[in-house]
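In what follows, structures are represented as structure tokens.
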Structure I
Amino acid sequence: MSPPAPRVRLVDVARAAGVSKTTVSAALNGSGRLPEATRRHVRDVAHRLGYRPNATARLLRAGRTRLLGLAVREYSETPWVYSELAYFSQLANAASRTALGHGYGIVLLPTTSPGDWWLDLPLDGAIVIDPTADDPMVADFLSGGIPVVSDRRALDASGRPEDAESLGRWVDFDYAAAALSVLDHLASSGARRVALVTAMSTSSFFEESERAYRAWCEDHGQEPLLTATAAPGHSEALEAVDELLAAAGEPPDALFTLVETSPPLLLDRLRRHGLSVPDDLLLVATTEDPTAAFSDPPVTTLSFLPAETAKAGVELLVDAFEGRDTPRGHLFTARLDVRASSTPRTRRAAREESRT
């Protein structure tokens with residue numbers, strides 16, 4: 001294999017065109033006061049030599065790299081790939097699509113790393129999803145003067161109130177209200193013993209949802225029945241379901257999963273335990289997996305709107321860069337899509353009879 005051709009430099013163009021480097025730079029950038037003939041000559045020479053400007057250097061000189069960082073901190077101690085789960089893959093896709101529409105690119109940041117290395121990346125701004133309590137990434141971005149979109153708790157806990165006010169933007173949900181909407185739905189469907197699969201994470205989503213579940217159990221005279229995963233992934237979620245059902249003694253009559261997994265795989269695992277959904281067990285899953293609507297039975301899902309929130313996060317950053325006077329944040333409402341898995345068959349049959 002022949003070695004790659006050496007990169008053509010600005011000085012090579014200047015030498016071939018018989019002008020100075022300053023003249024070449026002005027001609028290629030459209031700046032300075034040069035005769036149009038000189039500009040054309042320099043551009044023709046640069047094209048003939050195959051000169052390509054260093055895009056990174058050019059953007060840095062302009063004070064903008066047009067790169068946005070995207071980080072998911074839900075499991076900040078566990079390296080993992082966003083595309084493994086439907087919510088995060090949809091969120092990354094929507095963020096990339098929105099950023100490209102504004103002339104920006106998305107850089108996926110590792111979920112965990114030593115130190116504050118992320119400050120060495122040439123980012124114009126960052127979106128930090130599901131930050132942990134006192135998340136250092138949010139505080140580091142703010143201290144480095146980098147605009148950041150995260151949730152309100154992370155901005156408030158950053159220890160930099162002035163920076164959070166000037167550089168911070170937020171996209172958030174009322175996680176407790178979302179969890180309660182699921183629990184009340186299950187109770188209205190006849191559930192009296194609701195089990196929860198959550199995660200060992202200090203993200204707002206898991207902490208607030210679990211807190212709401214425990215309060216709901218107390219209000220309804222139920223002992224909390226829950227287990228938590230230590231890492232993301234389908235196998236971890238299914239193993240948590242196994243652990244919960246094995247330790248339950250009296251089996252629950254409803255299951256609410258906060259951790260994301262495949263609805264068909266989840267239904268299959270419940271069948272292996274001898275449980276029929278929804279006859280033996282009502283089921284609600286927090287997932288963006290499109291197979292939920294087509295599984296047997298179709299699975300009720302709680303959605304946290306990855307496409308909408310990613311779009312809002314990117315546009316909040318772009319508005320900040322471009323000096324537009326827009327709201328500092330958006331509060332979204334999770335969507336509960338009720339399907340057959342959380343509706344007892346007897347009730348479904350009664351409703352169908354009433355319609356006919």
Structure II
Amino acid sequence: MLEVVRAEDSAQTTEAALTAHRAPQAPPAPGGWRQFEALPIGLFAAVMGLTGLGVAWTLAGGRYGTPAWIGSLLGMMACAAFVALLAGYAVKAILAPQAVAGEFRHPIVGNLFGTPLISLLLLPIPLARVSLPLAQGLWVCGALGMAVFAWLIVTRWLSARQHAAHATPAWIVPVVGLLDVPLALPGLGLPPMPAVMVFGLAVGLFFAVPLFTLILSRLLFEEPMPTALQPSLLILVAPFAVGFSAYVATTGTIDLFAEALYALTLFLLAVLLPKLARLGRTCPFRVAWWAVSFPLAAAAVTALRVATAQPGLLTDGLALALLGLATAVILWLLARTLLGLARGELRTLAQ
């Protein structure tokens with residue numbers, strides 16, 4: 001009986017949280033400028049996914065001789081998406097500031113305000129070939145903003161009692177996002193910053209372990225996550241995939257620990273991808289599905305780095321398979337999102 005009551009309370013808590021998030025976005029008629037009120041902050045994950053895929057194709061060019069323009073094109077698409085989303089969210093802040101405030105205070109969605117900051121840390125990778133000063137400036141803004149945001153979110157967690165039902169994969173974004181700090185730094189021509197790189201790596205990996213444990217515990221012992229949040233399960237892959245790249249960027253070597261992170265990435269992908277395949281057949285498309293893009297791209301980058309350092313039939317096969325999977329999924333997400341925006345379906349897709 002006690003378990004039943006706890007399950008009901010958990011379900012009610014999660015539903016109440018989602019309702020609280022939707023409440024500030026009470027719909028006027030769809031279309032026109034008013035549809036920007038429904039623009040979710042989490043859509044900046046599209047920038048992360050496109051940037052990560054561009055990096056993957058650049059690595060594939062070095063390993064397999066694929067055309068260099070593919071990675072460059074994806075990088076420029078990521079930059080264009082960032083500018084468009086930044087402008088759209090600025091319109092939302094003007095038209096519906098209460099909706100923006102509601103998103104930021106939300107115990108689940110508020111964590112996704114880390115996605116534009118992570119975008120600022122990733123975009124300097126393709127931009128460094130176009131404008132090094134611009135890339136350096138964006139990275140500095142992203143690194144400072146990510147550190148402050150991580151501090152703010154951890155302070156929020158420790159300042160009030162948290163509900164177990166709120167422990168979703170989105171909780172990984174604010175602190176583990178610090179793992180992205182070292183990624184672009186080696187190619188920016190800035191003075192060596194080993195302390196900064198170690199800080200991002202240490203804090204990101206340190207918090208990844210307890211957060212992963214909390215989220216796994218919630219998935220095992222509480223009510224299933226609402227359908228709208230199911231795609232975010234793949235975020236659980238990100239700490240290990242991005243942790244691999246951050247570790248290699250910081251240490252300059254692929255050692256036993258890096259190989260362990262790669263192995264964890266592959267194991268979690270094997271567990272989660274079948275769940276997402278079933279989700280794609282049973283649920284309508286939502287922009288929240290972009291949550292799968294960056295973890296897939298990061299996994300492909302990890303596999304390509306391993307294949308470059310340790311060429312072989314198995315490592316190359318895994319790298320090519322993950323690159324193909326990430327490319328197919330991200331391009332489909334991009335096409336479906338653009339089609340929905342052209343049809344004026346933003347409010348529907350963001351539910």
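Tell me which structure, out of I, II, gives 26.6, 89 once Rg and Dmax of the Cα atoms in Å is calculated. Considering all the candidates, the number was obtained from I.
Out of I, II, which one gives -23500 for helix-only ellipticity at 222 nm (-39500 (n - 2.57) for each DSSP H run of 4 or more, over all residues; to 500) as computed from the coordinates? Present the calculation step by step, with values, prior to reporting the outcome.
Details: I: -13000; II: -23500.
Answer by label: II.
In this comparison of I, II, the computed figure 15 for relative contact order in percent (Cα under 8 Å, 6 or more apart) is attributed to I. From which structure (I, II) was FRET efficiency 1/(1 + (r/R0)^6) of positions 186 and 210 (r between Cβ atoms, R0 = 25 Å, to 0.05) calculated, if the value obtained is 0.95? The read-out was computed on structure I. Between structures I, II, the greatest calculated value of distance in nm of label points 7 Å out along Cα→Cβ at positions 74 and 250 is seen in I.
Just so you know, all these numbers are worked out from the coordinates, no wet-lab data involved. The structure displayed is predicted, hence computed values, not measured ones. Cβ atoms are built from the backbone, for glycine too; each structure is taken alone.
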